[in-house]
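Input: structures, listed below.
Derivation of every value follows stated rules applied to the coordinates shown; laboratory data play no part. Bear in mind the structure is a predicted one, so any value in this text is a computation, not a measurement. Cβ atoms are built from the backbone, for glycine too; each structure is taken alone.
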Structure 1
Amino acid sequence: MPVNAYEATDVDYEKLVREFGVRLIDEGLAKKIGHRLVPQLFFAHRDLDRLIEGEFAIVSGRGPSMRMHLAHLELFKFVKFLQEKFGADVFIPFSDDEKLLARGLGKEHVLRMDYENLLDIIAIGFDPKRTKVVMDLVNMEQELYNLAVEISSHMTANTVRSAMGFTGETNVGIQFYPAMQAAHILYPTLKTGKPVLVPIGADQDVFVKLTRDVAEKVGLKKPGDILSKFIPGLQGGKMSSSKPETGIFTTDSYDELKKKIWNAFTGGRDTVEEHRRLGCRTEVCVVCRYQKVFFGRDDIVEKCRRGEMLSGENKKLLLEEVWELLQRHQEEREKARKKVKRFVPGLEELIESLGA
């Protein structure tokens, strides 16, 4: 179990800030953004202060290996917030081809996850007139692929291997993929001339760094980014789509949700008497973290810290809150089925033809 569930990840945030050219989001910049999770969750940036002073586009993609969980949902809700606040066009690339190369998943599975993930994204309420979804295996434009090829001519194998940890045993396709990711990031700039902001998890920052290194070599403006910390999994450690017990998925039933929350790691004491006297160790309590991130319930975290609320009581409250959230989202998700063609024409027909 990690010492601190708030930092339940192998990413060294201090090193990232110190060595990788990112800056912490200060109070002034946080006020300009005006979102409750800045800088608590979205904590560091490159060029964010400059980008929001003019027109910019937003790129935030999905790697559709499995269904989306609440952390994914929170990121895309933040992207929608930025779209509405700053009037930015949003580009959402689906790296479905990367999942074939890196995970060895079948095409039918990946395309099905394309569809399932897209429903979640549409359900959030993105404006289809200002949101472009590109799935590499479905509707990639020739111009995007051409950009990836041009970018690849400016990336050496040594640079990619060093940045990504690839070896000589890594398949050729995945070694090309950083060029494809860079093309995803730079594509809106190629099309509109606007610089790009990339809201992204800290573990994926390497792709933005590689893209910034190559952008000017292909005659395009460097992208900026805003980095998020991990939201810990229910047992601490990383929330993972490939480990259902670690995360709350957008399609979970009430019974699935109840089981997961009841087994979540808390900062409770060994006895009720100790908990009342010493309080919850909120710095390691995943349930408190979820209250804070997903619902802004600092009051509940403080009650737990003072021992005024037991961990079981907090779990019961979180279950009610999350289930209400999921019910609303699942209702919108069903409505989203009628909107798929507006975002990715031909996806449903392709899935049907493959029997996915």
Structure 2
Amino acid sequence: MENFSYLNPVKIIFGRQTIAKLTNEIPSGAKVLVTYGGGSIKKNGVYEQVKASLTGFDWLEFGGIEPNPRYETCMKAVELIRKEKVTFLLAVGGGSVADGTKLIAAAVNFEGNPWDIIARHAPVASALPIGVVLTLPATGTEMNGNSVITRAATQEKLSFSSPLVYPKFSILDPETTYSLPPRQVSNGVVDAFVHVAEQYINPPASAPLQDYYAESILKVLIEEGPKALSAPNDYSVRANVMWAATMALNGLIGCGVPQDWSTHDIGHELTALHGLDHGQTLAVVMPGVWRTLRAQKFEKLLQMGKRVFGITNGAPEARVEAAIDATENFFRSLGTKTRLSEYGLDASIIEPVAQRFAVRGHAFITADMVREALRQRV
């Protein structure tokens, strides 16, 4: 294993009826801005729970953060915060709400153009404190300092990371996920699975503990993900999926091992240019990336096939191919399509995506490799 550091200061409050504990987590005297998305929290009872927990606090709200949070929307929240002198942010919703809130927190006191935080990785010197009430397990943003933001004006979807935007606390009540539409449940399971895979399916790093951690999360998602669709009100299932998604991207399984986020980065371009859900893009792209980068990922694909899917028969090449097929079949078992043509897209979309990689460059995948990976997925 290479040298590494691991920082995770997030306090996780997990379980039924934990939203009521907000009262004890927000600093006394704070002026709070509650951020949320399209308003589902006002239909499933979460908003009322949050409202009750904020009794005695001076607070206001900002809704309308999109499923792929838009830079333009986040900047409107920044204006409101400056005007109202808000001192604490509470993100209530899924990963997109939390991601957008992280940018908002970083942008409030940023000197210069806040887009530079994302596009140029300008360092964040300060950020407003954030709390999260999570209602959709998927991104792991509730326990990390990462954020992915879309800029509608330029059709870009890019990420930034800063230890200053780690949430101070995150409340995870699995019951808040009962009312999620099946599509969001499927997308969330796929996203968590791919988070693990991007840290695991890479050249071996003499890190057996990290491998076993990663494989255990994959197995839980494979076993529990379909149950979350067939038995949406099963608390144990929802709790297991929620915790697996959090552990998939809180930094633990990535300690000291190589990480390749090619699938995510290609997927971000498909979302930015064509509006596909994030989870949908990952299910389309990952099999193509694995086949294109087969040489680099061969040993770990073989290992995943054996340990996760129980694939032990046949020649190594055949077992690797079977492991890729098993992964794609798992995505399809969740009702997630895995081909571009199934979303009405054809080979004409490939070149614009590849050109973005040609311009920006990438640590693990070239523009020609992007072309090859996407050609396989039409």
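Thinking of 1, 2, which structure, once FRET efficiency 1/(1 + (r/R0)^6) of positions 107 and 259 (r between Cβ atoms, R0 = 25 Å, to 0.05) is computed, gives back 0.40?
Source structure: 2.
Here distance in nm of label points 7 Å out along Cα→Cβ at positions 291 and 347 was derived from just one of the structures 1, 2, and that gives 3.7; the source is 1.
If mean count of other Cβ atoms within 10 Å over residues 155-162 comes out at 18.8 when worked out from the coordinates, which of 1, 2 was used? Structure 2 accounts for this read-out. With FRET efficiency 1/(1 + (r/R0)^6) of positions 35 and 163 (r between Cβ atoms, R0 = 35 Å, to 0.05) computed per structure, which member of 1, 2 shows the largest figure? Largest one: structure 2. In this comparison of 1, 2, the computed figure 22 for relative contact order in percent (Cα under 8 Å, 6 or more apart) is attributed to 1.
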